[in-house]
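What follows draws every value from the coordinates through simple rules; no lab data is involved. Just so we're clear, the structure is a prediction, and the values are computed from it rather than from any experiment. Cβ atoms are built from the backbone, for glycine too; each structure is taken alone.
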Structure 1
Amino acid sequence: MKLLENRILRDGRVTADGVLTADGFLGDMIDVSFAAELAAELCKRFENAGATKVLCASLQSAVALLTALTLDLPLVSAQRSGAPLSDRDAYIGRVVSYTRSEVYDLSVPRKFLSRSDKVLIVTDFISRANETLGLVDIVEQAGAAICGVGCAIEKSYLPGAKVLADKGIRVESLVRIESMSASNGVRFIAQ
């Protein structure tokens, strides 16, 4: 999606340790109109997937919220939990964060996901897919189906999207990054 590529080149920043920051348009400050355009594109790609719910991590993604709104579906937010939760009350997915070098749990109350659901997972980034795999685990615990993962920015030089695809999960990324560094900037894979 050229629109997103251009925005990353204009407003994104690659830090010295190789992290792409999009905090000026998809993070700490959200360009809502721009995020709505991203959501509209994801909706086109998944319009016939039969999703009944959209799932995201910790309501971090405006794109997930706007995708759910556009598809007229409930948005389920897996919350980060500091305290241990009972697995009788919630589905729990463990996440090993590469970026933050920490382990945490995401949880969804059992009443919000069921076997009859077809879940579309939406995330802003896929790199190693650790957080997304935590969401996949939650959906699998519920016995629900996964109709796909919609992603704004995929770091294709890392294994995340391939790991998901190898599990038979459809991944739709709006942009795919081939490489990036603070000195050389961002290079995209043509789609």
Structure 2
Amino acid sequence: MKKNYSIISQAIQRSQLDNGPVDTWDFASANNNESQKEFIKKYILPYFQTTKICGFNTGNGCFKPNTAYKNITGQNTTTFDNSSSDFKFVLNDGSLYLVSIKSNCIEDRTRCIIFNIDTNGHKSPNQIGRDVFSINVFPFTNNVMPDGTYPATGTYNSETKRWSYQSKEDVDSNCNPNGSGSGWACSGKIMREGWKMNY
């Protein structure tokens, strides 16, 4: 995950050099698949080394067809390939990316871009918190932050110019293989604990 975090951080930095700070990007217009495609073509794709772009199409091989991804507890949770509302592409290292754009992120003061990544491609275990992670891009501070480092919405303080962070207890609970969490917060837990899977 550390490698993918670095790739996304560098890509967002390069995009900001060309397009200005994240919170000046035209998120409001990205409110359907066609406009999101144009948004991604401008602000995101030029800054990644891709080998395959599936876009919003399903069954094109970016994600393994009919493969149910598991949460951290081992329960089937989602099939990324079937998503027609998220943009999909493959990097030259084989990692799989599923990108969501939140057109109302500036007004809602929440994450703007969500990158869900399968770090080892079609290989097993296809499990959130093991080889599948979520990294997000935020406005105002233009931060790149993994799930598990912030609450979902309404967490930016314009006076302190900071985002608030989730408690260690909440993150540990979500990332407990013997609990009932999804495992998305494992992304932040790994970063906080020196890029190690201590669970």
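If FRET efficiency 1/(1 + (r/R0)^6) of positions 40 and 88 (r between Cβ atoms, R0 = 25 Å, to 0.05) computes to 0.05, which of 1, 2 did it come from? Derived from 1, not from the others.
Here semi-axes √(5λ) of the Cα gyration tensor in Å was derived from just one of the structures 1, 2, and that gives 26, 19, 15; the source is 1.
Using FRET efficiency 1/(1 + (r/R0)^6) of positions 8 and 48 (r between Cβ atoms, R0 = 30 Å, to 0.05) as the calculated read-out, with 1.00 as its value, let me know the right label among 1, 2.
2
Here distance in nm of label points 7 Å out along Cα→Cβ at positions 96 and 120 was derived from just one of the structures 1, 2, and that gives 3.2; the source is 1.
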